[in-house]
Structure P
């Protein structure tokens, strides 16, 4: 149903043109909106008019007009005055409200369509039939972008910013499947590349940070060629979001096509992860390394196991860094100055992060 505020705005605009007072009643006789509060129209008058199945009816100083939704009455417009102008404005208001109702229904039908499409709640034949009815091109290239607030206490205006960035006039659609995440179904040009996709994701991050002052993560799936494949791109974006949050926490953007080793670990059974860690560390699995050690490991890996460059960036003496590495070797049995040991520790820490994620999720 149309919001009362929208109905009132429509009626007031018509009154400003015609100087005729108008009101809109629900079919049970309740006043929904009006340009004056002294309409002497009773609920029984509205219900009697609805039962008559007439398109319009006059009584006393009033004209009543039926507003239909596919031949079912949803509102009654009432104008005051016996002039031809009052009759004409009543007809006009009824027609305008029917158009508004149609637009609102299409909007919410599209929202339901895309949500069911994302969640695989539709048969293939229903997808094509519904898309045709809603005037949605079934063969456009599309990709799904997923937006997640990094903080649960982030403001509620993120959706407004996103809707300002993507317009249905260009084939884009914005919706939400839960309270935490926003989904953008982006229509793409034929020559859009992976670089263009990342630029779109970066634009989303920057605009939300600037306009809404909220930090977000953005992930995206691969490009699909048909409307029925949109759910696949959504599932890919969903996986990219999870993998990015678990293994690449400092990154704001995750692409399904660039998940690397994280994708493999994410799909491993929990018991296999446990076997792997016990094989490497025995009973001394480093589940909880201190922040200083983790920072040292990350920076050492970023600098391709270069001791001098890592000590410079950490603002510590070379000998201090060597001491930290040797202390880590004593605790884990792995010397990260050696490539094989560095690789083993890197994968082990990713597995540990994955197990933490599974524990917190449960």
Structure Q
């Protein structure tokens, strides 16, 4: 059952068109069903019994990146991802979710990650900070994880990585809503982190979001400081522990990933990293809180063709800026942007640039 709170948001959103121009999925499909308004209308109809909650409706709820651009732009404070996420729970419970989605969920429940493989170990047993790598970086973008650890070592920071790093719960939560299975993953992760007793540096902003926002609500709060890797590295630069490199003569634009931008409102650290790496920092028109999503790792898992089109649209934004390089420190963004790098442009992992 969809909660009354989620239905309240759906009922309000179904009357409003004001955020439709911001939806990256609707931009690519041109389909009305991919607007937040239409998803609210579908849930309203299902709640009133005028339309069954069927596989087509479930499919529509998964054609969303949960990027929060709609929420960020809403002058009245309504949140389409709130009811979309609960609709996904409804789809899974009633066995209506797309087959590709269910495969990812089964993998996450069986192996702790959506890829269904063993997460690699990094063999780090330092004493200053605990680095939480996350499943996307560990499995899909391992070089970024290694580059972050190299940057910390260069700055004299002794880093620890859990030998059997548990899932944070964020990927499963995006796929099936905040169910008991997700809370169990969150508790296991918090317990493992708390047992280490070190401040936590989180590479993936998606993991950082659930740790800082949902863990306290669920009674499994992390008892030490939780910092995004970008913010932590920017502090190392500001303190002089990481020296700035000579200028490259290359102008690059920073891609603000969805949750770093709209959950944490964190924009300065990645730009400080870019400058310290020697880049001349330009800007794309859609940036900071208004940054356009380039896709997500979980969405790529079940609708890869559409995510590649969304990523290509972000590269078009870079071309219009006149910059030569797309600069990122997000494993999710790096994964999606790497799918379609245009000729003559470069995708830059800022941790690699700082080593």
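Taken together, the values in this text are just the output of simple stated rules run on the coordinates, not laboratory data. Quick caveat, the model's predicted, so the values are computed rather than measured. Cβ atoms are built from the backbone, for glycine too; each structure is taken alone.
Which structure, out of P, Q, was mean projected area of the Cα convex hull in nm² derived from, given a value of 16.8? Of the options listed, only Q reproduces it.
With helix-only ellipticity at 222 nm (-39500 (n - 2.57) for each DSSP H run of 4 or more, over all residues; to 500) derived from the coordinates and found to be -14000, which of P, Q does the value describe? Source structure: Q.
Can you say which of P, Q returns 10 when relative contact order in percent (Cα under 8 Å, 6 or more apart) is computed? Among P, Q, the structure yielding 10 for relative contact order in percent (Cα under 8 Å, 6 or more apart) is P. Computing semi-axes √(5λ) of the Cα gyration tensor in Å, for residues 256-327 alone across structures P, Q gives 22, 15, 11 for structure Q. Source structure of the calculated read-out (distance in nm of label points 7 Å out along Cα→Cβ at positions 168 and 312, 5.6) within P, Q: P. Can you say which of P, Q returns 5.5 when distance in nm of label points 7 Å out along Cα→Cβ at positions 56 and 232 is computed? Comparing all candidates, it corresponds to P. Given a value of 26, 17, 11 for semi-axes √(5λ) of the Cα gyration tensor in Å, for residues 120-215 alone, point me to the structure among P, Q it was derived from. Structure of origin is P.
Looking at volume of the Cα convex hull per residue in Å³, for residues 280-319 alone over structures P, Q, structure P comes out largest.
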